[in-house]
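Heads up, there are several structures right after this.
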Structure I
């Protein structure tokens, strides 16, 4: 008979092994929880995760996060999003850091659509990178601290995708790897997560299809590649942009210490 302690050890080993692969981790209540750029050469495993909102973890989900050694959540959502689905980590030692990066609720999307202003993803990302620099800088400063972090928004796609991209570029991960990590998101969200969002949007008389579906649940590689190339890598490297948002050479050095393999 296997003892409870042995079972816990087996579960932890399985999670740690799964975190080395790009597929989403089996964290209850999530669809897009995974290690950022899992398996990328030179990236330290077990310190940087990305996710959709961990609002329905339950006891098993919270235990899984603790087993992974997570010490902080960096929540990029708006006040309305958080009020609707708060992080489910009560009773753990995990600290939640709120760094809102633009509004992202269903109501906000409906308001934008009603005004005829539905942007494409590349344009949205360019706007976020230009307007949200200080917030991205604060998030990267947290990632330079000791311990494993989870960066998340609602889908773990747009705000999370850009934050993770900036962190990876800051420590020397190549653009192709950054883009590939982002592009995996769409497949992870397909199914129950998309169905839930479609039901929410239907309450406003809208159908989740076409350009709206891509905006909510798509992760086309050319969207983030184009935005990063236009804004972050315009000078040939990310350093000029990172300096401008408060991620100077000293902070980049701390990020490398935290995120690169030792």
Structure II
């Protein structure tokens, strides 16, 4: 569930791990994530990531920041040696800390102090080991988290969870019928709590499934059948969406996987 593209190449370049947050943060934080790399004497590694509908808080020397939901692909270039310590919030989890509609920071990057003031010391997080950084953020974020999530946020979180878990969800009207919330109201709720609309959320989760299917099937991927399963009108629409975000068509992505067999026929 990391969104890391071409995972085989990535795992040769860096080590990725996650840690759970403190219990008080469970309604707001999905997990802490950590990347360690040592590329001394090796070429730089360009890593592409297919983001989720979630805000991230990241700590890297000289670049500690809050990243709103990015609607495109995220790319990071790793050189030398280092670590990134990150906080991935749940889809609705950042709204209480931002104190404003999450749509106001979509596709934006803010300095940590722009959101949290001087109360959070990025240097202390950077200086700590992984366990220590997690403990610092447990304390800081836990002290600012509401005792109970907003009921509206819980509803939106449940809708997003359904979109994530149920691959048959391909249209907003399916969520409208399941939750009894009008499409316009749902759009407003998602803009406020997630930062992007429900249609975008559905499409992004289905693109994650498309990337996973391409990685699993390699050169044997049937793009047309995949497009039908994920609710696309045809193969061309899936290919267009996939290419726009991943950077290459699904068939090419599949063929680049390790041990990919040639396409049938």
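Quick look at the numbers
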item: Entry that produces -14500 once helix-only ellipticity at 222 nm (-39500 (n - 2.57) for each DSSP H run of 4 or more, over all residues; to 500) is calculated, selected from I, II; result: I
item: Among I, II, which structure scores highest (criterion: relative contact order in percent (Cα under 8 Å, 6 or more apart)); result: I
item: Distance in nm of label points 7 Å out along Cα→Cβ at positions 23 and 239 derived as 4.1 - corresponding label from I, II; result: I
item: Which of I, II yields 1.1 [distance in nm of label points 7 Å out along Cα→Cβ at positions 47 and 167, calculated]; result: I
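All of the numbers you see were taken from the coordinates with simple rules; none came from a lab. These figures come from a predicted structure and were not determined experimentally. Cβ atoms are built from the backbone, for glycine too; each structure is taken alone.
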